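Novice: Structures given as structure tokens follow.
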Structure 1
Amino acid sequence: MSDEGRFELQTHERSLPDTSGINLGESMRSFLKNNGLVLVTLAIFLICLIGQALTGWTAHNQDRIRTW
């Protein structure tokens, strides 16, 4: 019987990476570097959303004052 076409399950022991040498500043810096574009886009979106809500609220109040 040949072993051609048979797959063997191979197990590898994985160890967790050593994080004892990484300080919080380094990991924060790498997080900001890796996700900077998303964070800036999210900030712009939130600023625009808050601005639109405040503008709509002001316009709604002005309309209510005019209809009295």
Structure 2
Amino acid sequence: MALNAKEVAELSLAEIEKKIRDTRHELLELRLRKKTGQLEKSHLLKELRRDVARLETFATSKKKEAVASA
């Protein structure tokens, strides 16, 4: 959790997309646990949302780079 920009920048586009899927799945599970009252660390929801946004930003920039270099 709490990915930093350097780690994400080193990943390939496929790896970033896999991380996005995994993070969104984890976020879904946490939301379900929150609704049922089983989540103790609610701050993780905010962290995961930001991680997804960070990953999406890097994925978009890598896609633009690929188009520009083609």
Structure 3
Amino acid sequence: MLPPTSKQRAVERFVIAYMASNDGVAPSIREIAVGLNKAPSSVCSLLARMEARGRIHRRRGQPRSVQVLA
């Protein structure tokens, strides 16, 4: 597995922190975008790259399904 980029680490930290403070519920793409001050389309692209690299898992068609694997 490739090491994460700084943006990927920021997403991982955000998702972990969000889930810790929201009873294990994952953030939506829009919530990640607002939390990281990014456009939702940028977050979608970033999540797709992270999933391809094996950093996260998402269930297709299921909202709030981001799981950090590494």
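Every read-out reported here was derived from the displayed coordinates using simple, explicitly stated rules and does not represent laboratory data. None of the values given here were measured: they were computed from a predicted structure.
Novice: Can you say which of 1, 2, 3 returns -26500 when helix-only ellipticity at 222 nm (-39500 (n - 2.57) for each DSSP H run of 4 or more, over all residues; to 500) is computed?
Specialist: It traces back to 2.
Novice: For which of the structures 1, 2, 3 does the calculation of percent of Cα pairs over 20 Å apart return 69?
Specialist: The correct label is 1.
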